[in-house]
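All of the numbers you see were taken from the coordinates with simple rules; none came from a lab. This structure is a prediction, so every number in the text was calculated from the model and none was measured.
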Structure I
Amino acid sequence: MTASVSTPRIRLTRLIYLLVLAVVASSEGRALEGGAGLLAQAAGFLLVTAAVLGRLWSTLFIAGRKDEQLVREGPYSSCRHPLYLGSVVASFGIALTTRSVVLMVVLPAVVGAIAWYAARREDRILLEAHRADWPAYRDAVPAFWPAWSKHGMPDQVSVPPRIYRKAFLDAAAFLALWLAVLLLETLRAGGAWPAHFQLP
């Protein structure tokens, strides 16, 4: 099995989330406690759920056509990179769930930087493949912040089940991360192992 150009980005993102889980498991002293902490975790769940649903919805329109066509249907009529936007939203949801202000700032910033770099690379690929159509496409469709007024919906889409299955597993991994953060926090707070440092 050959590695795609996105493989290093995926591996880096996985490593970052593993580090986040290790930090959550090894630390205490969260800035948000009590009702504020519960509210942050609930908001985190809502953001992760929205990101998962958004990524699955986006995959319906891009699956099998990424880097090959200028897709302008569904979420891609409002935003050129809705999958990356979903990843950033999910990262903020995971960070909220940790109740750490430090992670709320650092995690979305790091994931956002990775998404920005990947989006720039994909834009260059599409520019090379569609030089005549790219300027109008770039000017009409924002990179990340959706232009909801431009949203367009086709009558039907065709998606290879194999590709959608992978997309489903990728998106569902964010829910698994959300649960892992809660589980590690609960076990550490319950005395399953000691905390080694403070993380406000």
Structure II
Amino acid sequence: MTTLDALTITKLSVGPMDNNAYLLRCKATGASLMIDAANDASELLELCGGALDAVVTTHQHADHWQALDEVVEATGARTYAGRLDASGIPVDTQVLVDDGDIIQFGEIGLEAIHLVGHTPGSIALLYNDPAGHPHLFTGDCLFPGGPGRTTNPTEFASLMGGLEEKVFGRLPDETVVYPGHGKDTTLGKERSSIPEWRTRGW
């Protein structure tokens, strides 16, 4: 668990693809939000204590929403997803999210950053901690060692352009990156590798 002044972040790896699910809890109000109800509904419900205000699905790939239906059914959580990916998620998205939208739970706001390439509607979620450094939940758009998977040069160029403009071009090196799979990293650890990613094309 990561404990910030106003927020706690708990990470759980679930399912056969080791997806990361994140539970964020507002310390002032107890309101909670889950990022990617990816798999193992029983584990996720245990993690949140059976109470959840919101679930955000970062993108439409099936390994990121396998437990969404059960989690929402059990908790009544409000569902959020990127506007252009919602149709690919077989659970009703109650709030369609666009670039720059703020997802609010308790006293915490997460800014959606729309990144096109891994999927058309992928969103990263930014918590800009007023008492510290930013925290960025990137789904499958950015990992330690490179951007997320794309299937052609156009998608790769789009994703890299979005990452360079909206993420690396805007946020400081201290920004903690929480990916959809694997270990956390920081923008500072990854920044110097951008030219290498560009050259190799993935």
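Starting from the value -5000: which structure in I, II was helix-only ellipticity at 222 nm (-39500 (n - 2.57) for each DSSP H run of 4 or more, over all residues; to 500) calculated from? It was calculated from structure II. Figure out for me which of the structures I, II the number 18.1 belongs to, where Kirkwood radius over Cα pairs in Å was derived from the coordinates. Value 18.1 for Kirkwood radius over Cα pairs in Å corresponds to I out of I, II.
Assign the value 0.96, calculated as Rg/Rh (Cα atoms, Kirkwood Rh), for residues 89-184 alone, to the correct structure from I, II. Only structure II yields this read-out.
Assuming 15 is relative contact order in percent (Cα under 8 Å, 6 or more apart) as calculated from a single structure, say which of I, II it is. It would help to have the intermediate numbers written out before the result.
Values: I: 37; II: 15.
Label of the originating structure: II.
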